[in-house]
Each structure stands twice: as C-alpha cells, then as structure tokens.
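Student: Below: a set of structures, written as structure tokens.
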Structure P
Amino acid sequence: MNLVSAFERGHNVEEALDAAVEKINDQLKAVDGLIEKIDFQVDVGYSGATVSVTLSLNGDAPLHSEVLGVNRRGINNSQALKKATQNINERLEQRKGTIQDFAVKNIEPIPGRAYSTILVAINEDIIEDPQDAVSRRRRIQKALDLLSREPSTLNIAKVAEVFSVSRKMIYHDLEKLGFVRREGNVKKEEHKKQ
C-alpha cells in the first residue's frame, strides 16, 4: 500500500488542476499498484487557486493507473456540472479499464458564475512499462518468487525481449537480486557463515 500526492498553485483552478494532475500521473508511472481511493481539495482566493490531490494505492500490480481532471464554468452549478461531466465522459471513451473512484467539487463564488471540478481515478487493463532498473528488478523478483526462487526457470532471452534490454542487463539484474552465474546457469549466491 502506498500514498501519492500533489499540491499545486495557479492563477486559476484550471491551471492548478492541470499541474497537479500532471504531477500525480508522473508519480503513478514510478510506482506499482492500483488506485483505491482519491481525495482532493480546491481552494480559490484573490491570489489564485490551489489544488491538492491524494491517492491511496494497494497491491503491486504493474497496471497503468491514471487520474483525469476537468474544471468547467457555467452560469450556475447545474450547467457547470453538466459541462464538466460531458468533457470527462468524452475523455473516458478513449480509456480501457475501470473507474475506481471519483470526486466532484462545485464552487459558486458570485451569482451567475459557477465552477465544477471533477477528478476521476482510472485503473486500466494495460501493463505499465517499467521506468527504470529498480522497477524492472522488482518485477523479475516477483516472477522468481512465484517460481520458487529458481532463476533457471527463466528464459533470459525472452525476459530481455519483454523489457527491451540486453540479456547482459538481465544477468546484471539477477546479480543485483543476489544470484550469480555459474556454468551457464544462474544460482542463488551461497552465504557462508564464518
């Protein structure tokens, strides 16, 4: 389980929201797990707006998770909410997965002007590409754990192809995980007690 969060300021809600959503989505690319819950706050004042987004993640599935956000203006809350809902639905049509959670905030600062902000947390059925060696090793470790920590069950060439790296890189990853190459096979390094 994990929490990720972002806080951004802007001249208006839309500017702060776009920056916060971009920051939170960048963080989601770096961690495994599925979104369980979303929480957000919007504050508006004379000096601008702030948006705070916090997500709870559970599990370690390497699936793509994303947050979509929209802020729309209307003459009243009903019209603003209708515009925001229509916009978010158009963006959701392009996604494959499930809506895990969503949040809505309506602000009516003065009569005749209303704003609706919607955030949607999506867990897609697309496997996320590992962003670095650490996440690649974490996935190799999971596979080895499922295979009784026996690295000889891995097809190193296929693993390298899946991760778009060389076989040498996979052998290096296995060494970092505590395995050493011996006679063409990779075996768990023996730790001798002295």
Structure Q
Amino acid sequence: SVKRRQADGDWFDEWGARRHWVRRAHGGGYWEWVDFPLGSVDTIAGLRGYRWPRVYMFDWDDYARQLDAHEGLVINGWHHVIFAATWFLRGIENALLDLSLNPEFAHHLIARITDYECELIEKTLDVGARRIQNLITFDDRGMQTGLMMSPAMFPTFYAAPVRRCFELTHEKGVGIFLPYRRFRRRTHARPCGAGY
C-alpha cells in the first residue's frame, strides 16, 4: 500500500488523508482520520487541484508475489470503498452534509472516487487473475444502531456506483464478499440496494 509515515507515527494514505493512532485505556487502539485533504473544498472547480490516487502508486509485482505465496488458498482481493472514501477526503460531517446541502458536488466527488475504484479493481483482478476468488468490500455505511445516512440517500447517490464496481468484478469472473449484519428493522434488510 501507499503509506507516507511521519516522524510522530502518523501516516498519510493514498487519498492524502492523515491517520493518527489512538490508544484505548484498556489496551489496543485504532487509526483515526485527523486530516482531510478536501475538508475545505466544496465546489466542483475546487476538486480540479486535488491529486487523485492512481493505481501505479502500488507495487503490483510485490502484490503478485504475495498472491503466488498463497497458492491453493481462497484469496479475497483488494477491498473497495466509495462512501468511506468521501469521508476520508471530506470528513464524515462534510461527507454526510454534502448529500443534502451540496448534492451536485457530492455526485461529482462520488463519480471521481468510483472511477478510481474501478481502475483499482481492474488492475487488482488483472494481476490476480485465476488467483483471486472474491473481492471483499468494507464500505462502512452502518453503525451499531442503524445506518449512517437516510435509507433514501443510498439509492440516490451510491447504488449506481456500487453496482458499477460489482458488475466490473463479476465481468472478471470474481465474486463479491460483502460482510454485513442484518438490521432488525425490515426496512434496512437489504445491505446495499445495488442488486447484489
């Protein structure tokens, strides 16, 4: 992966988002996003100056060697994220507010993220041909108590981009592994509404 480690232990991912290790009092911890490269950008014109990640940033020869080292095992390929990438870039509050207050911008941002994700999926599955059985996705849209967004927002903004990624994956002969817990309320039973 593409990680630019800082002297304080923080690191920047391929999106340019800074992550900081937060220790829990009882032990362990988690990586918290603390700097959002598009946090103050809220126009389509403002996105033009952003340096979008590209697949050539990754060491694909090393990825192929790792796949070869696990021959005979069920291998889940690179996970894709679309919704989560919006908050890596904008922060969760801005990402959710964009859906209601700046929908044209949100659609444009989601489309650009989806373009990158499709490029990444294609490269991952080309390098992993006949070795990757599933593409796993952890695009986190839920909490312990329900969805992060209104159920009406997903079909409006995310169903078509997710469908595009899933169809590309299926065209390559690879399955989708979508881990989720079924919500208790019937209205939330479908995990993504994207037809898969």
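Here, each number is a calculation from the coordinates, and none is a lab measurement. Since the model is a prediction, treat every value here as computed from it, not as a measurement. Cβ atoms are built from the backbone, for glycine too; each structure is taken alone.
Student: In terms of distance in nm of label points 7 Å out along Cα→Cβ at positions 93 and 125, which of structures P, Q is highest?
Tutor: Largest one: structure Q.
Student: So if we calculate mean count of other Cβ atoms within 10 Å over residues 53-60 for every structure here (P, Q), which label has the highest result?
Tutor: Checked P, Q; max of mean count of other Cβ atoms within 10 Å over residues 53-60 sits with P.
Student: Computing Cα extents along the principal axes in Å, for residues 45-100 alone gives 47, 24, 12 for which of P, Q?
Tutor: Values: P: 43, 29, 14; Q: 47, 24, 12.
The correct label is Q.
Student: Comparing P, Q, where is distance in nm of label points 7 Å out along Cα→Cβ at positions 133 and 149 highest?
Tutor: Largest one: structure Q.
Student: Hey, another quick one. If volume of the Cα convex hull per residue in Å³ is computed to be 156, which of P, Q is the source?
Tutor: Matching structure: Q.
Student: Where does the value 4.9 come from, among P, Q, when distance in nm of label points 7 Å out along Cα→Cβ at positions 109 and 173 is the thing being computed?
Tutor: P
Student: Cα Rg over 2.2 N^0.38 Å, for residues 69-164 alone computed as 1.78: which structure among P, Q?
Tutor: P
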